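*Asks:* Structures incoming, each one as structure tokens.
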Structure 1
Amino acid sequence: METYFNAQTGKYGFVELTTRFGGVQLPEIQCADMRKARIQKSMQSDFSSFLIDEIRETLNKNKQIILFQNRRGYTPLWMCEICHWTPRCTNCDVSLTYHKQTNSLKCHYCSYVQPPVGTCAACGSHRIKMLGFGTEKIEDDLATIFPAAAIQRLDLDTTRNKHAYENILNDFGDRKIDILIGTQMVSKGLDFKDVALVGILDADLMLNRSDFRAFERSFQLMSQVAGRAGRDHERGKVIIQTGDVDHWVIQKVYQHDYTGFYNSEIIERKNFFYPPFYKIINITLKHKDEQVVNSGAQQLATSLRSVFKERVLGPEFPVVRRIQNQFLKQIKLKIERDAPDSKIKDKISELIDAFYSHAAHKSIRVVIDVDPA
């Protein structure tokens, strides 16, 4: 959004590509209505019957498939059916993700690992169920549905070894793999002529993130991964699984309409004081003691508010309030884009120096992030 805005306002040069290389048509995009599929009980594991039929037809044509799910692991959540207890990381305030390959529960923030649990730690029940799905579960389920197909994952877990990423892509290019399942790694830069179908397995996961750039990132990722289909002569096909087929972002992806998406989103950014019209400055305070970080954040926010007035938001806990045994508290500043950077920087530095002059604050770590990605 910011880059396109800068190009439109003359800060950057603007060059637009209006056709694909070789004049190939953009892929046909269709939606699989997950709400309807669940009501009709036509699901196979986490796949709509529509997507399964398209995968089967593509395999019968001896073509390749890419499936995109922006979450690794087998299943993101284990939960007790009786009391809803979930196994959580001892260092971070997040639930642990199950990885079947290593048969372990892992934290994706600090890499804490523990063996799977068979009994609820809260009520002693043995009724533990798995919720959600990651790339590892997709691979497992597809192997059952299409036992003759060669299936491979491309994510952080399968590319830890040297040359693993390159080897998987070489195998895909050499037609040793029929279905490639991956996270963001499969969304851009891949050019394989025999990819006829792309499946986006959970569009709602991206759209519902608590981030002002959630729609921008969703449009970008869905458009990019859709572009992996039909790069030779035949027109490709893209299936988006979603519970909200009428969502305006999905409709813009469906229409290959970036300009329309930009024109709608830029109004929201302007109305609610976000980039590119305002700078966002995130100030994060970290400490192992929750009371210390609470008190410090409140005092720093009061100091900032005395200078920047209503531009200061917070302090608030982020979505994940504790990472690696450090409690986090965030203060957000929204500063006009034309405000002088040097004066803003000097004033914030002055206030933080004054904050650290108090002995009680010396152990608090302060991290500043300007226009966070």
Structure 2
Amino acid sequence: MKLSRRQFIGKALTIAGSSVLLLGGENWKKEALWYTKLDHQKVRCDLCPNHCIISNGKRGICNVRKNEDGILYTLVYGRLCSLNIDPVEKKPMYHFLPGKKALSIATAGCNVHCKFCQNWTISQAKPEDIPFEFHSPVALVSLAQKYETPIIAFTYSEPVIFYEYMLAVAREAQEAGVKTVMISNGYINEAPLRELCRYITAVKVDFKGYSEDFYRKIVGGRLGPVLKAMKTVHEENRWLEIVNLVIPTLNDSKEEMEGLCRWIFENVGENVPLHFSRFHPQYLMQNLPPTPIKTLQDCYQIARDNGINYIYLGNIPQQETDDTFCPRCHSLLIRRKGFIANLENLEKGKCTGCGLEIPGIWD
């Protein structure tokens, strides 16, 4: 079901049992989860590590959570600015239903401000500044079933900022047998993340760089909470994949790569797929060149030397580093060409060559 802006201007809706107020035909709101009321009608948002203290009439850093008379509202519940069907490999997720399609959605907003953001036109926008369509959680899950997409992906901008909607969709999807994946920067507090992990199937973290200085200067966030979030996903037994965008001169040092790989091995395990992705100049960082392919190849070897079993290189010409091999007998398990994945020696999640169980979600 799709509703145009004109169809729901000024009307009252009930979504998943909650009352929603539409404001003036342009903005509408739903009371947010995870916040604390303070004195003088101020509130503190407890959803992400920014912990924004928001005065009456103001918004948080994300631009989508607003304090009105001491109540924090989300302005993007069901307000989708992007809705597409993508191969799950495009996320990229390589050990999560390979070859399947994902109904992919986003709203405006983000809780960090990466200078290299590829989707800055929506992530750095206010919700009222871009066109949207409204889809209730029930309608979105029905849409996934209609188009036979077994996955709903929360992606493109930052799903953490539309947490309430993502949580409601994940609940509906779980009941309907549709899997869900959050494509996220991982900048979320522990308690809301653990609640989300009760319903979501998988998380891919777009990791920015193994440096507190890089997070502070280039991302506008902190490294520690992202590391904590990845550990939390692992502890909650949700499927996890990690992507590290490698940017020349900023986060591509051997020391940082070794630090990241050691951290992954020690904290979330050697079987978490690690993707190194090539940087291309965009948004506020057009002064740097694309990442040399040799740099990514060096990252691959560093990860291999530090015991990571599943390593992939992205945004480069097709090569074997897109394929999945058995770490024990080295049989080719999944051959990839572009966003097309073919299972070759993988059956029921096991290598047909040696019988090793390959971590992932396969059916």
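*Asks:* On distance in nm of label points 7 Å out along Cα→Cβ at positions 53 and 141, which of the structures labelled 1, 2 is highest?
*Replies:* On the way: 1: 1.8; 2: 4.0.
Top value of distance in nm of label points 7 Å out along Cα→Cβ at positions 53 and 141 goes to structure 2.
*Asks:* Upon calculation of relative contact order in percent (Cα under 8 Å, 6 or more apart) from the atomic coordinates, which of the structures 1, 2 produces 19?
*Replies:* Structure of origin is 1.
*Asks:* Here helix-only ellipticity at 222 nm (-39500 (n - 2.57) for each DSSP H run of 4 or more, over all residues; to 500) has been calculated and equals -6500, so which of 1, 2 was it run on?
*Replies:* Details: 1: -9500; 2: -6500.
The read-out was computed on structure 2.
*Asks:* Here's something else I'd like to know. Between 1, 2, which one scores greatest on FRET efficiency 1/(1 + (r/R0)^6) of positions 269 and 349 (r between Cβ atoms, R0 = 25 Å, to 0.05)?
*Replies:* Evaluating FRET efficiency 1/(1 + (r/R0)^6) of positions 269 and 349 (r between Cβ atoms, R0 = 25 Å, to 0.05) on every structure, the highest lands on 2.
*Asks:* Any idea which of 1, 2 comes out highest on percent of Cα pairs over 32 Å apart? Spell out each step's value before the answer.
*Replies:* Details: 1: 47; 2: 31.
Sorting by percent of Cα pairs over 32 Å apart in descending order puts 1 first.
*Asks:* For structures 1, 2, calculate distance in nm of label points 7 Å out along Cα→Cβ at positions 213 and 261 and state which one comes out highest. Can you show the working numbers first?
*Replies:* Details: 1: 1.4; 2: 2.2.
Comparing 1, 2, the top value of distance in nm of label points 7 Å out along Cα→Cβ at positions 213 and 261 belongs to 2.
*Asks:* Where is distance in nm of label points 7 Å out along Cα→Cβ at positions 101 and 125 largest, in which of 1, 2?
*Replies:* Numbers: 1: 3.2; 2: 2.4.
That would be structure 1.
*Asks:* To which of 1, 2 does the computed value 13.8, 43 (Rg and Dmax of the Cα atoms in Å, for residues 165-220 alone) belong?
*Replies:* The structure behind it is 2.
*Asks:* Let me ask something else. Looking at structures 1, 2, which one was distance in nm of label points 7 Å out along Cα→Cβ at positions 173 and 245 calculated from, given that it came out as 2.2? It would help to have the intermediate numbers written out before the result.
*Replies:* Numbers: 1: 3.8; 2: 2.2.
Of the options listed, only 2 reproduces it.
We did not get these values from a lab; they are worked out from the coordinates using the rules stated. Predicted, not measured: the structure shown is a model, and the values here were computed from it. Cβ atoms are built from the backbone, for glycine too; each structure is taken alone.
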